[in-house]
Structure formats: C-alpha cells, structure tokens
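Q: Below you'll find the structures, each written out as structure tokens.
No lab work stands behind these numbers, since they all come straight from the coordinates. Values in this document were obtained by computation on a predicted structure and should not be read as measured data. Cβ atoms are built from the backbone, for glycine too; each structure is taken alone.
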Structure I
Amino acid sequence: MSLHPVFKAANSATALITGGASGVGLAVAKLCHKHGMKLALVDRNTEALSEARSQFNNGSDTRTYAMDVSKIDEWSDLRAKVEMDFGQVSFLMLNAGIGLKSGWEDTEYFHKIMDTNLFGVINGISTFLPSLRTQSQPTSIVITGSKQGITNPPGNPAYNASKAAIKSIAEHLSYDLRATPTSVHLLVPGWTFTGLTGGGKTKNKPEGAWTPEQVADYLQQKMAEEVFYVICPDNDVTVEKDRKRMLWSVGDILNERPPLSRWREGYKDDAEEWMAKQKV
C-alpha cells in the first residue's frame, strides 16, 4: 500500500491526537505508532488515557495528556509539554467530540456542543499551526467531522451545526495551506462502533457498523490518494448511497424545496425514487 508522505517520514515524528484514548482516535494512534511515530494522546478521561497507554506497553514513545479541548488556556500548556517531551508535532488529529441531545430552549446544550466540537478544533489549529508551518518535512492535519454536518438529518441541531462548521473550517484551512507541505483532511466516519455511538466492552458490534480500525485504514488509504473529503462507508451504507444522499440535500437549494426534504411528508417517496435511479 502506498503511504502519505507524513507516514513515510514518520521515524522520530510525533502524532498528537485529541480524543485519543478510545474509538477512532485510538485506532489512528495505533496506525501512527505502527509507522514509527511517537504519540501524544489527549483526552479528558484519565482512566481511558491510562488504559490506552498500556496498549503501547507504557513505552517512552507514548505520553498522555489529560485536558479539556474546549479550554483555550490549556492548549498553550499542552503545546509546551508535548514539545518538551517530543519536539514538534507533525501529525495533528483534532478528533475530540461529544454528542449530547437537548431542545431549542436549552442554550447550555448548544454551548457545550460548540465549545467542544467546534472550538476544540479551532483551539487546536490556532495552537499548533504556527509550528506546523515552520517545518520543511511533510505534515498533516486531520479533522474529524460527521455526515450529520453534511446531510443534516433532523434530531440534533447543535451537533449537526457544530460538524457543519467544522467542515467549513477544514475546507478553508485546506485552501489556505494549499502551497505548503501541510496536507489537510476531513475525516467523516460512517456508522462506527465506538463509545460515542453506543459501543462498549460488553456489547457486540452490529453487523452494519465498521470498527475504528477500519476507519483508520480507510483514512490512511485516502490520505495516500491526496483526498480531502474522507467520507467513510460502512457495512450498511455504500459510498454510492452516501453520494446520493448528499446530492439530494444540495438539491433542496437548487430545486427550491423545503430544507431537510428527504425526511418530510410529500418528499420522502420522491427522494427514495430519485436515489434509486441515480448512478454516481
């Protein structure tokens, strides 16, 4: 398998991963470690961090840092600690996120989602981008988004909005860094069996879901192909079905339909019929 340059030059390089104690973050950490990278795993769950580090034999090439990504003042301390331990970060994965649900009247719910899911990413970019820009070797930034930030299904407006904003920020960041050695990738997992989506040690993975390791492998493949939008399928939803859903959503604007028409009475059947006929 071909490799993205950041992995080819990974010997003695450092990967920093937020939300790195479990799920997709931990799976990507294992991938980076396999390529010889040192690991800086960031999470607010200290117990999970300790367990994650044990999976790398508690070696000196793996360090854990407990912090809340929504707190900007903690980021400068994190950078100082990581650079003291390992030097500059060359692979930055901004993956930490939460998935609360509440109603329109609950402004605290919106703040919690945005502070972690959106500003956790903004804080990471603003803290580490200056260092990434000074490096001559290939570097990468991976930002974890969500299909809910693209097709916007009803049910969780704050979460969807946070992930839609992340998509926009990642797109701008990719454009602004287009002439630099830093590649940017928006990772959009499909149905993945993780703690955030209801997975756990005592439950069996549903047949339709991917494992975090499958997501990490797909990310590695698409990074090697220089793909920005890493839209992961799963065992239930194919790449083609994802594309049809996205096209229908854009069609709400182009065809002057009401928003979220795929879920509305009077449009649901039309959407299913249209997607069944499309070839993408």
Structure II
Amino acid sequence: MSNSPYIFEATMENFQQKVMEASATTPVLVDVWAEWCAPCKQLTPVLEKLANDYEGGFMLAKVNADEQEQLTASLGVRSLPTIILVKDGQAVDGFNGALPESEIRKVLDKHVEAPKEDPYDKAHRIWEEGDVEGALAILSEMNQKDPENLKVLIDLAQLKAEMGDLETAEQVLESLPPEEKMQHQAKQLAARVKFLKQSAELPPIKDLEMALEQDPKDPNALHQLALHHVLQENNAEAMDLLIRLMQVDSKYKDEVAKTTLIELFDKLGNNNPDVRTYRRKLYTLMH
C-alpha cells in the first residue's frame, strides 16, 4: 500500500464512513483489485500516480477483492479490475480493465477539479499521448511570452521536425548560441532532423528485409533498415544493425555506421541502457 495521504485501504468496516460519507466533500475512486490480476498490477501505478497528481482532488480507495469478498459482492463487481467513482454518496462513473492514463483523466475530469498543471509539463504529457497540435499550441504561447527560453524553443523545433517542417527545425538549430548547440537537447534535435531528412529517400522496410534475407551482409540494406528503426524509436534494433554494418564494412560510406551510432548515442543520452551496451560494442570493434 502506498504511503500517499490520498490513498487508503477500504474495508467492509470503513467503507460507509471513508467512502460513501466522505464522498460528500471529496470524490472517492474505488479500485477493486487482486494480487493474481495482471491488469490490476498494470493499473495500480497509474491510479496511484493520478491520486498524487490531483493532490487531494479525489481519494483512492483500494479494495482487495480476495480479502474483502463481502464488500466486493455488495459493489456488484463481476470482473477485475473494477473502478467506481463515488461522489455525494453515489456511484457516478467508472470503468473495467486497465485504461491508459489519458483515458482515466477524461473520466476524472468530468467529476473532479483538475489540478493546475505546469504548462511545460502539460505540453510534454499531451505530446507523449499523441496530441502534437495541442503541445505545439502550448509551447508556441510559452515561446511568445519568453523568446529567450531555449528549452522551449528547441522543443518547438522538435515538434516542427516531427510534423515534417524540417526547414524550421534547422533554422532554430542554426540560431542557437554555439554553447547551446553542444547541449544534449540540441544534439538530440540535430540527430533527429538528420535522420528525418534521410528517411525521405529510404526504400520500404519489407524491401530491405527481403534484401537482407538474400544477402545478410548487404551494407546498403543494413544501413537503411537501421535508419528506419531509428525513426520508429526501435533504438536497440537500429544499433544492432549498425554494429553488424561495421562488422561487414567499417569503412562503408565514410564510416557512416560509426557516425550514425555516435549521433544516436547523442540523441538518446549516456544514461540510456542501450547506449551503454552498444557503446561498449563499438569500443570493442574499434580496438
């Protein structure tokens, strides 16, 4: 059980007071779960994160279905996990199964006052959820208010690159002070733009996979398939193909495999476990 002040264990004995009566002032999200339930384990960290994010906007009541059989039956639970939102002593909403965080927020926001979220954090959250236009609008407004904020500016350029506007992204990169160009975020952007520009000329993945089936040492196919994987964020697969290319022909296209690996290391950062693994492999090959 979490130590959060917004999360508690609900039982048959305390349910009336801590859920039904308490919901008159604060909505209570009831999570009926069990240890053996895989979707429950998937959902638990999401619900606990939201309880803390909403900072008391709702309380999270955890009901262990195996230990609280009578309570579980009285709630009419037929499958796990079952989530019930209680407000003013009534069940007003809910769902079954493990939903993504964005969908649970939609349920909550119909009944619970959402906490104030830092605009930058919100932009990144909805960006990760796939709302690129929404993130762009927030970051654009932040950029207008504070044009000197280079972190926001680089994020804007990253979004533009993802939307296909590579020219704007390159202009932002060129406008950065020399010391900023050496920062990790700027290096990530530069690598991303380069990979996106190269992708426009790539053959389809299936064609490249067929080429490698016929000739596993085809350097062109190894290189181009690696670029595909980079763009799909399949970074380990991309690095593995680049290492294979170095083993086949380390001098291919002016050592493009080594150069691309280093650019990929810059893009992902030194803390990425795949970077640490493949940096060692690169070092072994070079020495």
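Q: Relative contact order in percent (Cα under 8 Å, 6 or more apart) was computed and gave 17; which structure, I, II, did it come from?
A: Value 17 for relative contact order in percent (Cα under 8 Å, 6 or more apart) corresponds to I out of I, II.
Q: Also, quick follow-up: Quick one: helix-only ellipticity at 222 nm (-39500 (n - 2.57) for each DSSP H run of 4 or more, over all residues; to 500) came out at -13500 when computed from one of I, II, so which one is it?
A: Matching structure: I.
Q: Match the computed value -0.49 of log10 I(q)/I(0) by the Debye sum over Cα atoms at q = 0.12 Å⁻¹, for residues 121-208 alone to one of the structures I, II, and report its label.
A: It was calculated from structure I.
Q: Ranked by FRET efficiency 1/(1 + (r/R0)^6) of positions 17 and 33 (r between Cβ atoms, R0 = 25 Å, to 0.05), which of I, II sits at the highest value?
A: Sorting by FRET efficiency 1/(1 + (r/R0)^6) of positions 17 and 33 (r between Cβ atoms, R0 = 25 Å, to 0.05) in descending order puts I first.
Q: I have 1.0 for distance in nm of label points 7 Å out along Cα→Cβ at positions 25 and 49, calculated from one of the structures I, II. Which structure is it?
A: I
Q: Taking distance in nm of label points 7 Å out along Cα→Cβ at positions 105 and 257 as the quantity of interest, name the structure among I, II where it is greatest.
A: Largest value of distance in nm of label points 7 Å out along Cα→Cβ at positions 105 and 257: II.
Q: Shifting gears a bit: So Rg/Rh (Cα atoms, Kirkwood Rh), computed for just one structure, reads 1.11; which one of I, II is that?
A: The read-out comes from structure II.
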